[in-house]
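**Q** Quick heads-up: structures coming right below.
No lab work stands behind these numbers, since they all come straight from the coordinates. Here the structure is a predicted model, which means the values were calculated and not measured. Cβ atoms are built from the backbone, for glycine too; each structure is taken alone.
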Structure P
Amino acid sequence: MSDHFYRPSEGHRLAHDPFNAIVAPRPIGWIGSRSGDGVRNLAPYSFFTALGYTPPLVGFSSNGYKDSVRNAEQTGVFTWNLVTRELAERMNATSTTESVDEFERAGLTGLDGHDVAAPRVAEAPVSFECRTAQVVRLLAADGTPTDNWWCTGEVVGVHIDPALVDDEGIYRTERAEPVVRGGGPSAYYELGERFDLTRPR
């Protein structure tokens with residue numbers, strides 16, 4: 001069986017770089033922040049994930065030292081906001097590179113957190129309030145600095161719409177209809193069908 005092998009340094013020879021699509025689906029880091037001058041910012045990042053339970057850590061990677069990273073580093077705080085199917089188009093509107101208030105552009109309500117002075121999306125059914133733990137410039141295998149910046153935050157506050165929690169006190173992921181990033185320039189996906197597996201002892 002032959003496969004499509006390529007070395008990233010030599011190009012992928014496909015219509016669109018498959019790397020993003022292979023590591024998928026990826027949750028969207030919809031990051032709310034505020035500059036040192038008080039200007040609020042909201043931007044989606046497709047390289048985002050949860051990193052640990054204790055303390056609860058999340059992180060996102062930015063291609064370039066963009067406003068979200070700069071703000072998180074300068075102010076020490078940011079928020080993560082859950083993107084649902086209902087909010088997908090408005091999330092997309094916040095991916096603009098124009099110098100605008102993304103909350104206003106997308107018709108979203110910005111609220112400050114209880115414990116952090118960074119704006120969260122009031123319409124999002126889940127938001128994390130985060131304190132910046134690390135901002136790291138990522139390196140290539142040979143030690144060369146890249147233009148990719150990783151930001152880790154410790155979650156210090158969680159907002160959850162009660163409708164997403166069942167009678168047994170379990171958060172039901174599917175109820176939120178989360179949207180995740182796929183491959184290609186415009187692909188997004190809704191959560192698929194649920195199935196359960198019990199861990200072996």
Structure Q
Amino acid sequence: MNDSKWTGLSWGTLGDSITEANGYQPLVAEALGFARVVNYGRGGCPVTAGGDRDHGATVHMAREADPTLDCVTIFAGVNDFRLNKPIGLAGTRDIFTFRGAYVTAAETILRGNPGCRLNLWTPLQRDKDEYDNTYVNKAGHRLIDYVEAIRSIGLAYALPVLDLYAESGFNKLTLPLLTSDGLHPNEAGQRRIASMAASFLERL
């Protein structure tokens with residue numbers, strides 16, 4: 001008998017291909033007893049609106065989130081880095097910037113479902129197609145800049161942040177072990193994420 005606080009409850013996951021792959025969710029659901037998991041992940045898509053991947057942008061997918069979900073996770077941002085999305089200034093509501101889109105997504109979920117436990121996960125470190133931790137993209141940003149924007153949004157809205165960038169152990173030395181290509185987690189990587197996510201969600 002699972003005695004988790006989440007036993008029998010529901011969880012929605014927004015994000016990119018790492019979420020769409022549905023690797024970490026079954027592991028977390030089994031550990032915590034979630035009765036229903038709804039996957040809103042869209043591979044290759046950023047948080048930010050605009051461009052040829054706008055259809056799956058997290059800012060738009062947030063509008064599709066079931067308003068009865070007990071827990072909602074946003075796990076995205078690595079594609080914004082890869083697609084050179086501008087971060088934007090603090091306080092912006094411009095959905096064609098990362099900050100504006102992320103804040104809009106969070107507010108969309110909370111306005112439609114203020115009782116849910118919304119939580120934010122930072123991107124993992126990566127090393128693929130030149131885009132690693134030190135690479136500066138065409139918008140002038142490093143991956144850490146998107147991570148820090150997520151951290152600041154979490155602080156501004158009192159939303160818990162699972163800092164996978166800082167604490168997951170995914171780095172240049174371990175990416176061959178934990179990913180299939182320097183970006184996408186393999187089975188071992190998904191287990192690592194799930195282990196951290198389960199303990200994180202249990203304490204909320």
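**Q** For which of the structures P, Q does the calculation of distance in nm of label points 7 Å out along Cα→Cβ at positions 101 and 133 return 3.3?
**A** Among P, Q, the structure yielding 3.3 for distance in nm of label points 7 Å out along Cα→Cβ at positions 101 and 133 is P.
**Q** Work out which structure the value -0.46, -0.61 belongs to, where log10 I(q)/I(0) by the Debye sum over Cα atoms at q = 0.13, 0.15 Å⁻¹, for residues 5-124 alone was derived from one of P, Q. Present the calculation step by step, with values, prior to reporting the outcome.
**A** Working: P: -0.57, -0.73; Q: -0.46, -0.61.
Answer for the origin of the read-out: Q.
**Q** Given a computed value of -2500 for helix-only ellipticity at 222 nm (-39500 (n - 2.57) for each DSSP H run of 4 or more, over all residues; to 500), which structure among P, Q does it belong to?
**A** It was calculated from structure P.
**Q** If Cα extents along the principal axes in Å is computed to be 51, 39, 28, which of P, Q is the source? Don't skip to the answer; put the middle values down first.
**A** Details: P: 53, 46, 36; Q: 51, 39, 28.
Going label by label, the one that fits is Q.
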